[in-house]
Structure I
Amino acid sequence: MTEWRSLKSFAFGDSPALGDELAALVLAGRKRATCWPVAEGAQTAVGNRMVMLDGLGRPRAVLETVELVQLRFGDVDAAFAFDEGEGDRTLAAWRAAHRRYFTRRGEFSEDLALWCERFRLVEVIESD
């Protein structure tokens, strides 16, 4: 069992509802990847472990980064889209959802530089 209380934490998405939805995908074993704009910094490195929070900020799991690469939005491939685990897991669905997400945040462009991370679920954190 990992001593997770000393680890850095984060939540997926930009709302409690999206945070809960994406956390549930991770806990179900479906979501094994994520991305964010390079402008926000690397935020992790291969081998780093972090605590994933749900939409209400409760610790739910420990994740470990297994791959971290930079890609342009238009260069993300079908395998990465599948590993993100969202929607029907196709590249077309990934592009549509992420275009909406990054547009909502005022960041979208076809050549948006992204950090693309693959991670593994190390431990589920049981609620008290």
Structure II
Amino acid sequence: MADAAITLRLTIADPVPGVRYSLQKDDAPFEPVTTTHAPLSFDVPIRLTDDNRFLGPFVRREGKERRFVYLRIGTSAGDHASEWSRRAKVDIHDIPPALLDQARAGRTLEVVLPGKGKDGTPACATVRPLTGWTAL
């Protein structure tokens, strides 16, 4: 069986308005967007192997198991006038296998993330989802 092309949707529920966000593709910003008060979503194309390994230019790795996607924020997303230079790490290695099967069947998997930290600035570092992964 060949690798499956799947889509992961990262939705920021409450982004800080006026801040630029982007995905990180390889080591560069990809399709930056400046936020409003509305939720912001990024669709991430991923290749999924038969043994549930995540591959592609958006996938980052740490150690043998951990796989994640970076969201770039502020200057990291290309807004050189921003007061923030951050990245948010979104873990994907812990998506349940049953959901990965649904993704292989063509469903998009979505996770909803906080946009703000406790101090009201853009959430960064390892961001814990507000909801678990769901199949759309």
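Read-outs: derived from the displayed coordinates by stated rules, not from any lab. Bear in mind that the values here come from a model prediction, so they are computed numbers and not experimental data. Cβ atoms are built from the backbone, for glycine too; each structure is taken alone.
Data table
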{"quantity": "Of the structures I, II, the one that 2.4 was derived from, the read-out being distance in nm of label points 7 Å out along Cα→Cβ at positions 8 and 104", "calculated": "I"}
{"quantity": "FRET efficiency 1/(1 + (r/R0)^6) of positions 16 and 80 (r between Cβ atoms, R0 = 30 Å, to 0.05) - structure with the largest value, from I, II", "calculated": "II"}
{"quantity": "FRET efficiency 1/(1 + (r/R0)^6) of positions 56 and 120 (r between Cβ atoms, R0 = 25 Å, to 0.05) - highest-scoring structure of I, II", "calculated": "I"}
{"quantity": "If helix-only ellipticity at 222 nm (-39500 (n - 2.57) for each DSSP H run of 4 or more, over all residues; to 500) is computed and equals -1500, the structure in I, II", "calculated": "II"}
{"quantity": "Origin of the value 17.1, where mean count of other Cβ atoms within 10 Å over residues 40-47 was derived from one of I, II", "calculated": "II"}
{"quantity": "Answer label among I, II for the case where Cα extents along the principal axes in Å, for residues 32-87 alone, calculated from the coordinates, equals 34, 26, 20", "calculated": "I"}
{"quantity": "For 28 (relative contact order in percent (Cα under 8 Å, 6 or more apart), calculated) the corresponding structure among I, II", "calculated": "II"}
